[in-house]
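These are the structures, in structure tokens.
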Structure I
Amino acid sequence: MSDSDLSWVDYDTRHVWHPYTDINNPTPAFPVKSASGCTIELQTGEILIDGMASWWSAIHGYNHPQLNEAIKNQLESMAHVMFGGLTHRPAVDLAQNLINLTPDHLDYVFLSDSGSVAVEVALKMALQYSSSIDGNSARQKVLTIRGGYHGDTFGAMSVCDPITGMHSLFHSVLPQQIFVDRPETQFDGTWHESDFEQFEKVLSARKHEICAVILEPIVQGAGGMYFYHPTYLKRVREACDRNDVLLIADEIATGFGRTGKLFACEHAGIAPDILCVGKSLTGGYMSLAATLCNERVSSGISSGEPGLFMHGPTFMGNPLACACANASIDLLLKSNWQANVSRIENQLSIGLETMNRHKSVKSTRVLGAIGVVELHRPVDMHSIGTEFIKQGIWVRPFGTLVYVMPPFCINNLELGRLVDGIGAVVSKLH
């Protein structure tokens with residue numbers, strides 16, 4: 001391949017701003033030629049086993065014929081129409097699918113175009129509900145736990161961890177929310193009721209100013225890949241009910257089977273008042289998200305002034321994305337996804353546990369199709385990507401965390417190569 005064939009890569013380096021990157025000293029962005037199944041082919045010839053599922057979304061792998069066909073078929077009738085004053089079958093079918101799949105009584109669906117916007121919608125629902133139901137303008141704050149991550153837009157940033165999160169630069173201009181320590185009891189630990197005392201105390205004392213609680217159920221994703229005990233989530237639901245506060249569950253990263261349950265709330269047997277989903281909703285093909293709520297929330301908002309829910313994304317209910325989401329859900333439900341996630345969990349548990357012998361490793365943990373190697377020191381993002389590529393794998397760590405969330409269709413050989421490649425890189429770290 002001649003140098004001119006990759007001139008666009010040089011242009012990218014000089015002009016294209018990638019996520020979480022210094023434009024003057026960017027981390028490498030490796031040029032992709034194609035992707036299929038669980039592999040990514042680079043323009044430079046390397047074939048990489050994908051451990052990231054494109055930021056946790058491509059649960060069926062890449063270039064899946066069923067998802068391709070759904071988009072092609074929909075494209076023949078319409079790519080997009082506005083959702084204000086119009087409707088279409090793919091959106092209605094998707095709403096029905098989501099209502100049938102999600103925890104009980106989430107019977108109203110608001111579609112949007114990204115996970116962060118789904119969280120913004122959820123926060124606005126909670127605020128408008130509080131204002132409508134009793135005219136209590138004092139209840140404008142949200143309670144959450146430290147270590148969380150909910151997105152990069154302003155409302156979402158306000159409920160991310162204000163100290164250890166990536167948004168501390170904006171702290172002074174964000175809405176000031178209420179934070180308590182995250183639970184110490186990990187997913188597979190022994191539950192102690194004392195772990196809930198701080199949350200209970202703060203919620204009870206400040207319920208007059210709190211309209212909602214927002215949590216990532218069971219798994220805190222980009223805030224630290226931390227897995228906490230299901231009983232904590234159950235206690236949160238009970239406390240919200242006692243104090244007449246809404247519960248928002250952010251399942252954007254955990255929804256559609258990632259933790260071994262279809263939705264992570266199922267680990268605790270609870271249903272939130274408001275639920276956010278995204279990422280793997282379309283199997284990683286297109287940007288789409290949804291915010292679901294129960295009748296308590298929908299009726300409360302409608303009973304006040306102005307009665308209308310004041311949000312309307314331009315690409316809300318995009319027919320192509322909805323058709324793709326319906327195909328992805330159908331593909332998931334017809335597959336043996338539980339067995340696949342369990343198989344991935346078992347192989348990751350065995351493979352990652354051996355890495356605890358390396359001096360650079362603080363701990364390892366696995367839940368469902370999520371594997372985490374926590375290091376003592378942050379990785380060098382300018383060099384570690386190249387090291388993973390030398391091993392024939394695609395893994396993108398952050399901070400002290402080397403983690404994988406592979407597609408559910410990854411086979412044992414591919415997963416073994418993924419784990420071995422991580423081990424080879426981690427063994428060289430200090």
Structure II
Amino acid sequence: MKRFLFVLALLALMVGIATPVLAQECDDALGCVEIGEDDPIVIASMLTTSGATSFLGADSEGGIELAIAGWDGELLGHEIEWVKEDSLCSAEGGQTAAQRVAADESVLGVVGTNCSSAAAAALPIISEAGLVLISPSNTAPTLTNDDTEAGGVYQPGYFRTAHNDLFQGAIAAQFAYDVLGARSLATIHDGSPYADGLQDVMATTFAELGGEVVFQGAVNVGDTEMGAILTQIASDSPDVIYFPIFEPESNFIAAQSLDIDGLENTILMGADGSFVDSFPENTGDAAVGMYLSGPLVAGEAYDAFLELWDEEIGGVPPSGFHAHAFDATNILLDAIEAVAVETDDGGLSIGRQALRDAIAATTDFEGLTGTLTCQTEAPFIGDCATGEALAVFEITQAELDGNWPPPVAWQPGMDMDE
């Protein structure tokens with residue numbers, strides 16, 4: 001018990017302390033949420049908690065749970081109530097979850113979504129309701145870009161602690177070209193904003209470095225037979241195939257590549273969509289030697305977080321965005337605390353625009369994932385991460401035998417001669 005309290009205290013060092021002032025009449029542009037003396041402070045999550053991508057939801061929920069525990073489950077003398085909605089990993093799921101959350105006027109802010117497709121559909125509803133949405137794992141560049149002619153879908157109130165794939169795609173290309181020595185590339189996406197956007201950045205950067213992009217194609221979510229697209233790719237025998245998509249489609253692509261003539265020397269690369277402990281097991285031998293680009297978190301505070309995860313949740317986090325969810329939750333709770341105004345009857349009044357402004361003003365937040373500062377200019381509006389917490393990982397036989405996470409193969413600035 002003493003050790004548990006010690007670790008909680010360590011995590012609590014990252015949480016700010018504020019004192020509410022007495023309320024005047026609400027003049028917030030988006031209105032105020034009035035919280036009675038005995039009422040809870042309500043936050044919500046919209047995460048993918050069912051289906052093939054539920055590992056992402058479980059990963060993020062663990063981060064939220066431990067963040068709330070770091071506040072002892074209450075804020076400004078009020079219990080923190082957590083409302084959960086399943087946004088799946090689809091536009092339909094995001095829209096439905098957003099409608100449910102927006103209908104609850106007590107909700108102050110939302111941690112989510114996991115998938116960029118869900119966020120794109122949820123954003124208009126969440127923004128119109130005056131809410132904030134802070135994502136732990138959306139990475140599509142379009143979400144923080146307000147240039148609609150360039151495909152941007154940004155809406156006021158959106159933030160994320162995950163990296164922007166403008167960073168991840170560039171890092172993946174640099175690794176393939178400079179470290180692997182690849183000179184030809186094929187990419188596969190699944191039509192989602194996440195996968196299509198990431199492969200496009202990878203391909204564009206790879207070409208700028210001097211490589212040749214020999215193929216860019218797509219599969220459908222739900223496809224199981226990948227022979228046709230792999231055979232088409234094999235006609236050019238590319239050095240690398242980059243397929244930043246989710247399980248199970250990524251499993252099928254990797255496993256079935258072993259049966260295609262012309263791909264014997266082709267290196268397989270995935271991304272954070274497949275950064276999950278079940279990927280090696282579900283893929284089989286083809287996973288060994290694969291590379292995955294994705295988030296990298298390290299440091300003493302993170303080590304303490306992992307110990308707490310093991311004690312309170314059990315084992316290790318299933319994917320790579322749990323620390324991002326932890327940071328997102330703390331940024332949201334910090335902002336609520338900072339703008340809360342005490343009412344004459346002992347309750348709280350919290351302005352919705354004030355809450356947005358407080359998150360947007362986040363500067364030098366010392367999180368598990370690094371030092372976060374939320375940007376206000378396109379194409380990074382609402383991006384709070386810098387892209388520094390990224391690496392390329394290599395799956396080895398140990399991961400096929402149950403180890404997780406895989407070892408880092410490379411990260412920017414690493415000297416490969418060491």
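A short reminder: the numbers here are calculations on the coordinates, not readings from a lab. Being a predicted model, the structure only gives us computed values, none of them experimental. Cβ atoms are built from the backbone, for glycine too; each structure is taken alone.
Of the structures labelled I, II, one was used to calculate volume of the Cα convex hull per residue in Å³, giving 152. Name it. Matching structure: I.
Set I, II, criterion mean count of other Cβ atoms within 10 Å over residues 97-104: the highest-scoring structure is II. Each of the structures I, II was assessed by FRET efficiency 1/(1 + (r/R0)^6) of positions 233 and 409 (r between Cβ atoms, R0 = 25 Å, to 0.05); the largest value belongs to II.
Calculating mean projected area of the Cα convex hull in nm², for residues 121-264 alone for structures I, II picks out II as the one with the greatest value.
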